[in-house]
1. Using the calculated result 1.07 for Cα Rg over 2.2 N^0.38 Å, pick out the matching structure from 1, 2, 3.
2. Hey, FRET efficiency 1/(1 + (r/R0)^6) of positions 9 and 97 (r between Cβ atoms, R0 = 25 Å, to 0.05) derived from one of 1, 2, 3 reads 1.00; which structure?
3. I have 39 for relative contact order in percent (Cα under 8 Å, 6 or more apart), calculated from one of the structures 1, 2, 3. Which structure is it?
4. Looking at structures 1, 2, 3, which one was distance in nm of label points 7 Å out along Cα→Cβ at positions 73 and 89 calculated from, given that it came out as 1.7?
5. Given -12000 as the derived value for helix-only ellipticity at 222 nm (-39500 (n - 2.57) for each DSSP H run of 4 or more, over all residues; to 500), which of the supplied structures 1, 2, 3 does it correspond to?
6. Tell me which structure, out of 1, 2, 3, gives 12.2 once mean count of other Cβ atoms within 10 Å over residues 17-24 is calculated.
Structure 1
Amino acid sequence: MEIKKSEEILAEVHRNCQLALQSIADILPETDDNELREELMRQHEEYERIGGRAATLARDKNIELKSPGPIKKAMMWSSIKMSTMKDDSRAHIAEMMVQGTVMGITALKSTLSEMSGEADPDIAALVKDLLSFEERAEKIWKSKIA
């Protein structure tokens, strides 16, 4: 197994936050449910906070972070629009959020297993914070499916 460098790990955290922010921004206009909108906005704020920490760490450590490209964003947008066009129910939107969150959790757990013992402690802490947040978010979304 290849050990990931701190730069790659920080880039992954940043990418995870950017994709989550984009997904939430794409889903928000598709829901009229006030409780769902509030949860989406709350999670958006948390992804912004964690993403901001990643950006600050990158700046302090002179690491360049790249955001997902326009093609990736367009693919996500169209996928979300098509999915919510077929079904914009509370359960379906929550299900979509669970799917995205599970992808993030899987990637973060993989990253944690590939980190070396010498990984930057600030970056390692950020990965763990994001993972913890996403695990809590997954439980929240699962509770809204039923």
Structure 2
Amino acid sequence: MAENKTKPTKVNVHDYINAIPHERKRTDGFYILEMMTRISGEKAVMWGPSGIGFGHYRYKYESGREGDSTYLGFSPRKAHLVLYVLNNFKGQDDLLKKLGKYKTGKICLYINKLADVDLEVLEKIVVASYKHAVKYENACG
């Protein structure tokens, strides 16, 4: 069975964000770092070359595939800020309707810049996502 390529690393999260060339991306990255740290109470850890995760748990699918993942995560990429927070928590769709300008993937929330979204709504999304992830992991783990 294939092993996950995205694993925790020893790269310093602050150094990684400080190395982002675009000032607004750096500022937005530090804002999300502070918010997710405060909400989760977890220390931020680099996962792979560009992911920043908070807390972790072990998962195992019915297929037998298993690995480690984070309760919350984000990546301040060149094109978008990517937040790994869409886990079908209760009220997710209603909050997204109030968020502002964004795109979604399966679990990803793509934001061009934080100025495009309502930060109070974003925080509610992160809180709900974290609570849902912890509750799910505790029920399954």
Structure 3
Amino acid sequence: MTQTLEQVLASTGVYSDGHSYRLLRLPANAITLAAGILAESGIPFCAAIADKDEMSLLLRDDVQQEFGRRLRSAEISEQVYRQITFEAALDPALVGFVATISQALAEAGVPILAYAAFSRDHIFVPAEQFDKALQVLSELQAGYT
């Protein structure tokens, strides 16, 4: 059975691991360095994106500090982020999930970094707006129950 947007919004739980994260930028050719850090850290959440211009990492603060010597060439965001994971296993054909969430948060003035895994979506919000983001998401969800 295909999930509807309304069903997912009404039923998904949200999870946060309680850690602080930073966004890092490395040179595009630093993919091996980034992969090594991700492999060695053994943490339950991290993200890496390689494109033609740069290598981006989203790492917990403690991991970034632990590997700081190897990350000397990284540009590290001053902004601290907090994780919000949507616990529903999402059908890849589902349309509008992130759009609905991002619109509600945008209307509340909360910027997001959006990441998709195989079956779960994650957003990262500025740490100082984390509680506000959770409140907005709770109110959004209540509108679908």
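1. It traces back to 1.
2. Here the read-out was taken from 3.
3. 1
4. Source structure for this number: 2.
5. The read-out was computed on structure 2.
6. The read-out comes from structure 2.
Here, each number is a calculation from the coordinates, and none is a lab measurement. Note that this is a predicted model, so its numbers are computed, not measured. Cβ atoms are built from the backbone, for glycine too; each structure is taken alone.
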